1. With helix-only ellipticity at 222 nm (-39500 (n - 2.57) for each DSSP H run of 4 or more, over all residues; to 500) derived from the coordinates and found to be -12000, which of P, Q does the value describe?
2. Out of P, Q, choose the structure whose coordinates give distance in nm of label points 7 Å out along Cα→Cβ at positions 22 and 38 equal to 1.4 when calculated.
3. For structures P, Q, calculate relative contact order in percent (Cα under 8 Å, 6 or more apart) and state which one comes out highest.
4. Upon calculation of Rg/Rh (Cα atoms, Kirkwood Rh) from the atomic coordinates, which of the structures P, Q produces 0.94?
Structure P
Amino acid sequence: MDSARAAEAAGILGARRVVPVHYDGWAHFTEGADELVAAFAAAGPADLLDLGERR
């Protein structure tokens, strides 16, 4: 699932919070945190996205 579809799914499901767990760290990922933030901002529910604290 790409970032745009994740944002769409959050809207369809009426999510109150979205905590993505697989968005960076592996070479085969084509999108990361920046794309997630942009997709959620474009779809409207940007305040739902919780990337947490990376350690």
Structure Q
Amino acid sequence: MSNRRLFSALGDIFTTFGSAVAASRAVEAGRKPRADDLRKLGMDPAVFNRIGRF
């Protein structure tokens, strides 16, 4: 694995982790997560918006 691919993979991991943290904090605070964060996590923002409270 070349250095470029290694650093790219590490960058992707940190980006995904950051999106997960941002989305979870938004949900805990009762706010809607940013659509970009949801897409990075593989979720459709339109479907996420249809989720109701328990």
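All of the numbers you see were taken from the coordinates with simple rules; none came from a lab. Note that the coordinates shown come from a computational prediction; the quantities given were computed from them, not determined experimentally. Cβ atoms are built from the backbone, for glycine too; each structure is taken alone.
1. Derived from P, not from the others.
2. Q
3. Greatest value across P, Q: structure P.
4. Working through the options, I get structure P.
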